[in-house]
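Multiple structures follow.
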Structure 1
């Protein structure tokens, strides 16, 4: 198994891509720490996958909570070999109608959350010569309507990823950005049906869907993430863009 004896922390691990990543890592022999806000959903994932999963309820937008969480991961799991900054939110809104809380929550979760988690994970990852994967989005290239702040947060995440890669290279920690394209609705979106339909209608009307394609299965993305986590020691991938071919 490709990740035997490894410990992987995954944010946003209670649903969607994060849950699928947890399953894939466990299948490859890893122990997985799933991080998310909803403790009951995290526990459901643990029950579904098995005892290779440990649950760590945490709002990653809260730096104190993140610090305590990674202290708990170290105490319970002994160390860390990889961090996947997957958690993200994408409320849809026209910017002129957005509330202060909406703007702040997107940046807190999608950008600052990844920074807080990386900061706390780095000392553990340096001991293991481990990996950080920052999950980005094709929104940085195709600029979807109603998601301007989300797109901005992911653009900033990629810049953070590239700079951190250079900063951590001497210590042996690899940092990669995985830019993920459109995922199939049944696999990924936590939006309610009405909101999802409004978003997709807007995407169609503005031509965004012509660029983004029909969507990928979650397994396609998890296989790619496993590849990043198991690269030979003498290799690194700075940015990998994975998009629907249809």
Structure 2
């Protein structure tokens, strides 16, 4: 830090862990083609999704480690991917009770918000650990924040966004196919998470990041074609006709 002021370290950790995930959330919301999820919902989801997700995941992982003596990476992935769904599921139940629209693109953005909160808190923890282990070396904190902040969109934010998008899709247009798609998406997110935690090389992160963001981009484009009036995917050229038919 150029200021040499240790009082700014907490602000450095907070901003360094949050700015990139928040920017990615804003970008994803804009790319859905419908800015319809209230900002308050996203903020609440990000905050409580992060807090509850980290607390639940940390508790379950500690209990599993104590009982098993070792903790396979796949168990960590299953626990964390499940914990990040707690708050989005609460949001979804609220939507169902109020009988409001439930677009898959909304679910994807809400999932990104929950993953963003989880990723930000996890990054803060890693940055604080780096500060302690380096005996107060702020350079180590900055390096941790830079690496984890830069890769955060390809990690928790993308995986939870994909899973929640599939969950919303399943309930927007219930079918066995969409149920299987949700299950496959969750398994895919767990697989990517497991690989991310297992392989620590730069090339592995690059490949996994491309896969995660590429998959998220494809699903974002796919969900944009879903029309709530028809309850199905409508080609771009016919959406106005569907809207007029309402």
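Bear in mind these aren't lab numbers, they're just calculated from the coordinates by the rules spelled out. These numbers were taken from a predicted model, which means no experiment stands behind them. Cβ atoms are built from the backbone, for glycine too; each structure is taken alone.
So the values come out like this:
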| quantity | calculated |
| --- | --- |
| Structures 1, 2, by Cα Rg over 2.2 N^0.38 Å, for residues 71-150 alone: label with the highest value | 2 |
| Parent structure of the calculated result 4.2, given that distance in nm of label points 7 Å out along Cα→Cβ at positions 103 and 223 is the read-out and 1, 2 the choices | 1 |
| Among 1, 2, structure where helix-only ellipticity at 222 nm (-39500 (n - 2.57) for each DSSP H run of 4 or more, over all residues; to 500) as derived comes to -15000 | 1 |
| Which entry (1, 2) yields the derived value 1.2 for distance in nm of label points 7 Å out along Cα→Cβ at positions 63 and 167 | 1 |
| Which of 1, 2 leads on distance in nm of label points 7 Å out along Cα→Cβ at positions 23 and 175, largest value | 2 |
| Top of 1, 2 by relative contact order in percent (Cα under 8 Å, 6 or more apart), largest first | 2 |
| Mean projected area of the Cα convex hull in nm² - structure with the largest value, from 1, 2 | 2 |
